[in-house]
Structure 1
Amino acid sequence: MTVVVDLLIVVAFGFAVSIGAHYTGACMGMPYAAGAIRPMPALLLMAPLAFLGAVLASEGVESTVGHGILRTGTLALGLALAIVTSSLVLTSAYNFLTLPTSTIQIFVFSTVGAGVAAGVPVNVGTLGTLLVLWAAAPFGAFALGFAFVRLADRWRTAAPRGAALGRAAVVGLVAVGSAASFAMGANDVANASGAFVMTGLFGLVLAAAVGGLGLAVGVVTWGRPILRTVAFDLVQLDARMATAAQLAQSTVVLLSVGFGFFTSLNQALVGAMLGTGIARGQATVLWKPVRAILTGWALGPASGFGLGFLLATAALHVT
């Protein structure tokens, strides 16, 4: 049993590292793309903020993940290990492919797949709420991104493309990237550390701290290659659009976290970016990468359910 516990801790921490790397583009991609901050300072700023978000603001999400997805008091260690391993393998694979999928959706459907394999009832109410939230979040972020750009454009004339950023633009971009980093810690840490809560291994605070440390490690050690993907491939940005998109994303995610639920950071960002692009004219949106990302979103839940089911089945046979 001690071996299984140790393995669960190692795999969950590894998953947190993968998550931290996976979301560097979603958090600091906008400031980096607009030229407000260089890659390493962006990552060194993001890492502690993600840790703080995990420790200070993730309790509601940790509780939802630990007790709200499957209808069981405590989950067997082997099943928790199957869930986290499935999520880690798939997230790492999508990181390698630089495909911005949703780690939340992978994790939730890995959990559902494992629960189905083990005959553990799924909390349909929680799952339904999450599905509605996931569907609504990109549209909410789209609307906010659109509105923020239109409001900003009323106040000031857009600077020519290639012009140096003013101090206010730099501060604003770094500020919204910092807010997104904090939001990521609060929103996403439970994907990895929720397994500790499911099994009763750790309490909410300790689980969040261990997961938050993993997020920070992932940001600074593996995050740089992912940093460019969302920022440069999706929308042709100026500083005002980047600020509006990141602000819309952070607003949607933090509102969700405030109610104890988590939503996709990438989906909120993509919705916000498309909103800013449409506000400036459809030609600013690069639709080919958008279609690739939508494909990744479809693959994430399906692959999570399938691999979670298979690994849980294998764990049940071993035990």
Structure 2
Amino acid sequence: MNNNLKGILSVAIGSASYGILATFVQLANNNGYGTAGLAFSQYLFGATVLTILSFLLRNKSRKKGKTKPTSKYPRLKLMFFGSALGLTSSFYYLSIQYIPVSVGIILLMQTIWMGVVLEFFIARKLVNKVKVIGAMVAIVGTIFAAKIFESDIDIDYRGVGYGLLAALSYTAAMYASNRVSLELPNIVRSKYLIYGAFVVVILFWNVDILEAFHWELFLKWGAFLGFFGTILPPILFNTGFPIIGTALGGIVAALEIPVSVFSAFLLLGEKVSRLQWIGIFIILLAVTLINWQELRVNKIKNTE
């Protein structure tokens, strides 16, 4: 029971960490700091700290006796899929330049039904009617949560486009977190995922980084975003998901949505309507529905 609680808390704290990022990026933007510099600072801090941690904990990782790689080039694969993390942050931070954070997080979490589609193409046997219904429910919830029915909202389709691109990237990143190179130590996996993300952020923003980056930005905002966006969540997810499984983990990870919306309300003064909260509740219901059958199967196995 204590072990399960540890796993739940790990995933919950990791999700909450992701949830507050967009609000603080928006705060930094409001204070005159460019998005390119923020993204670069975030991943520079993350890559640096994870490299140091990996070096300090290398002997501990060896003593654990991790199994030999089950596929060729496991670190290269992690960097490849880690590039999706860099794209997620870049597209997501761009989207909230045009739409409220409370809407941006809803678009980002379209990964809920995109994940079901990805599963269908990778392993069709894992997709059943319940998951398909859950995906449809998630889309219905999005319609409410994204303020589509509210006449006072002016939707900027650039923000919607960037938000959906962020969701596609996030879907690939979540796939990698749960399935790619699991035989490597957690710190090592996190490090190479962030390496891949860092490279993509540099390529994505290129010359904009030279104009936007300076050390004051790095110290004031980069360290904060790096800790809560590139260090804490990967380590906590890699700790928590193996304990509680992807089904329960997926449900707990949905905590990112209300945390993001509430932080935007609290710190940015964004208004959250009743329809939005109804939509958020429907989306959380969809997450539970998609993962419920797998959760029941896991419980039966554990009791046996």
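Compare mean count of other Cβ atoms within 10 Å over residues 22-29 across structures 1, 2 and report the one with the greatest value.
1
Could you figure out which one of 1, 2 the value 0.85 for FRET efficiency 1/(1 + (r/R0)^6) of positions 78 and 102 (r between Cβ atoms, R0 = 35 Å, to 0.05) was computed from?
1
Which of 1, 2 yields 56, 49, 35 for Cα extents along the principal axes in Å, as computed?
2
Please state which of the structures 1, 2 yields 19.1 when mean count of other Cβ atoms within 10 Å over residues 182-189 is computed from it.
Comparing all candidates, it corresponds to 2.
Looking at structures 1, 2, which one was helix-only ellipticity at 222 nm (-39500 (n - 2.57) for each DSSP H run of 4 or more, over all residues; to 500) calculated from, given that it came out as -25000?
2
Quick note: the coordinates plus some simple rules give every number you see, no bench work behind them. As the structure is a prediction and not an experimental result, all values here were calculated from the model. Cβ atoms are built from the backbone, for glycine too; each structure is taken alone.
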